[in-house]
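Each structure below is given as structure tokens.
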Structure P
Amino acid sequence: MNDQDDGYLTGQLLIAMPSMADPRFARTVVYICAHNEEGAMGLVVNRLIGSITFPDLLEQLGIESAGLGRDIEVHFGGPVESGRGFVLHSAEYEQDGTLKVSDMMSLTATIDILRDIAGGGGPRRSMLALGYAGWGPGQLDSEIQANGWLNVEADEALVFDPNLDGKWEQAISKLGIDPSMLSGDAGHA
């Protein structure tokens, strides 16, 4: 695991600035699962897909559901490999192929975790996403230097908060910034 002192943001939250020009990332909060000299990978944690439900996904994959005790929403993880599923989850759950991102979060991209969740087991907390956000070597660093993103320490409560509409403001507030003070138009009052 990288720590922030090395310049890498693994385990951090990226918060899109109001000036974010890419509509796919406007007002998004992205959990960074990996960031190193080869690039970065993360999942948008505050946007749903809406066109597919968890039961639909299970049916497509041929997975039996044991009548889930909780509603599981399918998130838009990002524009890369939008048909590929990822589960960001609490770190107590682990299987072959699980990437431990931090002491509190892990990432698993296997059908087995979906089976475990569908059967009523799996991790204590989780978020299912299709697709991911990806950056090539140095690309994320350039976007941050161009004031496209802010970053803040991630916490489980914020990442897994079901109130998606308020997540961007919550993340900004963690920095001690009033979101209304951030302008999307530089140089204009």
Structure Q
Amino acid sequence: MTTATTEPTPDLTMEELLGIFPGARRTLFQLHHIGGCSSCGFSPTETLAEICSRNGGLDPMVVLGEIKEGHLKDEALLISPTDLHSKIADPALRAANDSGIRLLDIRTREEFEAVAIPGSRFMTQEIMQEAMNWPKETEIILIDHNGGRVLDAAAYFAGHGFTQVKGLKGGIDAYSERADPSLPRYTTEAA
């Protein structure tokens, strides 16, 4: 009998592995300089075991463990759409918003102008410079379209000493779907 949840193995392709652990590429690059550039890249059809073999004979089970640990760290940097909605819908929290939570939108200007979470600010170079002067315990929530870029942005802020930084899990698309259906959903064209 097969269960719906199967434990990931090194025999999974990178496409499959990235579907389970979206931050796997970042973890591989940080720890082993794998996947960050053309000279150390991999194809989506390669298995983790194949990649480990051609990169100095790394132990694929150890690397898989590192990917899982990285995934847990990534998850700790995310806030769910419903949790964010509760935070900004609560009158007491909303009243404290001027000195507390900061919603920073890292999408394109066109996306932000088309639809934005109320109270969010479009991330410009000026706002980035301003943010670097905020108290390091300022609660910052980063927003993108579908959650694909917020972890890198959250890691950037965390790397600069911010202790209360989160990315919106699933981006504004998930927020529109699960927390505030009054915000229209949209798609972008691939370049």
Structure R
Amino acid sequence: MPEPVGASALAPGHPAGGDAPPSQWVCRWVASAEAGGSGRRALDLACGGGRHLRWLAARGWQVHGVDRDAAAVEPLRGLGRIDVADLEDGPWPLAGRRYDLVVVTNYLWRPRWNELLATVDTGGWWVHETFALGQETVGRPSRPDFLLRPGELLEVAAAAGLRVIGYEDGFAESPARFVQRVAAVRAGPSSGAPPRWRL
């Protein structure tokens, strides 16, 4: 059975629906983004059933979800702005838009790195968590095109001029999966005192 383009395929048993709990990695860094005085505009890219979108909206964020699955996002329309768009084979739907928080989970499409990271506003956070090499030994996705290489999210953050605050690359359980995670900030002009990015 072929894997979907963009590595939005999930490992067996991986929670993905709108009723599933949000990722602990996302929860950790959203709290830091809020404490850092960022605004309240959040993008959930490839949001699927909206587990993070729902959680962010409940915390008071102005949410914007984008996904190509019209049926999956239809129940989310009352939460904020919802766009149906093919992120891999169509025009970039977010040109000129900036957010205080950009969340991406279980999704990878390298040709859009630059456009994706351009949506992170000054002082804003990029929180990304998806599958990494090694995943092919335990489940889907298994194609290298859809799996992060060691250190790849660090390289992408550096190329975009983002400061990495948190990073993990390894094996997680329940369900078993190989993941890579980053939380990074687009720092603004220095005011003299070093910024206190909350851990």
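Readers should treat all values here as calculations from the given coordinates under stated rules, not as data from a laboratory. As the structure is a prediction and not an experimental result, all values here were calculated from the model.
In this comparison of P, Q, R, the computed figure 15.9, 56 for Rg and Dmax of the Cα atoms in Å is attributed to R. The greatest value of relative contact order in percent (Cα under 8 Å, 6 or more apart) among structures P, Q, R is that of P.
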